[in-house]
Structure P
Amino acid sequence: MIRGIRGATTVKENEESLIIKATDELLHEMIRQNNVKPETVAQVIMTVTQDLTAAFPAKALRTIDGWTFVPVMCMQEIPVPNSLEKCIRILMTVETNEKQEDIQHVYLGDAIKLRPDLFVK
């Protein structure tokens with residue numbers, strides 16, 4: 001079965017090191033919580049809000065062992081008025097036997113505001 005795993009995080013400033021670090025943390029948490037192996041990943045789509053231009057978040061994925069051949073694309077979010085600022089979003093498409101309701105979507109930083117219904121302390 002093909003499933004989507006969602007994740008999002010935020011950064012305080014438009015700085016390359018912060019974007020890469022936050023993306024790395026989010027990716028590792030998505031991978032850990034869903035026991036994802038790179039060979040089961042069809043693609044990873046990353047988006048950033050218009051205020052993040054200092055780095056491609058995909059750079060973080062390229063530093064993870066075994067993820068060299070996973071297709072990844074970066075795009076810009078649509079600029080909806082009053083939307084969450086400095087936000088990095090990820091959609092990872094994976095092959096898994098997990099039920100839809102068992103997928104662990106990950107929201108870090110201020111991105112918890114996007115899906116408070118999925119946030120568990």
Structure Q
Amino acid sequence: MIGYVTIGVSDMEKAKAFYLELLADLGAKLMMDMGRIAFIGTEDGGTMLSICVPFDEGDPQPGNGNMIAINPGSKAQVDALYQKAISLGGTCDGQPGQRIPDMFYGAYFRDPDGNKFAFAEFG
């Protein structure tokens with residue numbers, strides 16, 4: 001149902017490098033680049049991540065209470081991608097761990113612009 005989600009970034013080249021490297025293990029690649037906005041996704045046509053310099057050219061502002069969750073397919077992938085995000089310049093916003101017994105395993109990080117993400121495995 002969701003085609004793409006968009007986050008604001010302050011440096012397109014830095015943001016593209018961060019997300020393309022981070023999500024490469026999930027098969028993500030640059031699907032479309034229009035200069036001020038770029039779409040990162042997979043060949044299967046699923047939901048894409050859009051990164052952009054805000055249209056008004058003001059500072060990007062991460063939303064308070066907003067978060068994008070990505071399900072990489074396993075707890076091991078949650079751990080690996082969280083560590084990769086941190087090594088690429090992301091910051092910890094909650095280390096990997098079981099959040100709801102037998103139901104939800106997650107790890108939280110913020111990208112270099114402060115946008116909040118989770119890698120999450122359900123089940």
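Taken together, the values in this text are just the output of simple stated rules run on the coordinates, not laboratory data. All figures in this text were calculated on a predicted structure; none of them were measured in a lab. Cβ atoms are built from the backbone, for glycine too; each structure is taken alone.
One of P, Q was used to calculate distance in nm of label points 7 Å out along Cα→Cβ at positions 8 and 24, giving 2.4; which?
Numbers: P: 2.4; Q: 3.0.
Considering all the candidates, the number was obtained from P.
Of the structures P, Q, report the one carrying the highest value of distance in nm of label points 7 Å out along Cα→Cβ at positions 64 and 80. Intermediate results must be reported in sequence, preceding the final value.
Details: P: 2.5; Q: 3.8.
Once distance in nm of label points 7 Å out along Cα→Cβ at positions 64 and 80 is tallied for P, Q, the winner is Q.
Here mean projected area of the Cα convex hull in nm², for residues 16-87 alone has been calculated and equals 5.0, so which of P, Q was it run on? Walk me through the numbers before you get to the answer.
Details: P: 5.0; Q: 5.8.
Checking each candidate, the match is P.
Between structures P, Q, where is relative contact order in percent (Cα under 8 Å, 6 or more apart) highest? List each step's numbers first, then the result.
Values: P: 43; Q: 23.
Result for relative contact order in percent (Cα under 8 Å, 6 or more apart) over P, Q: largest is P.
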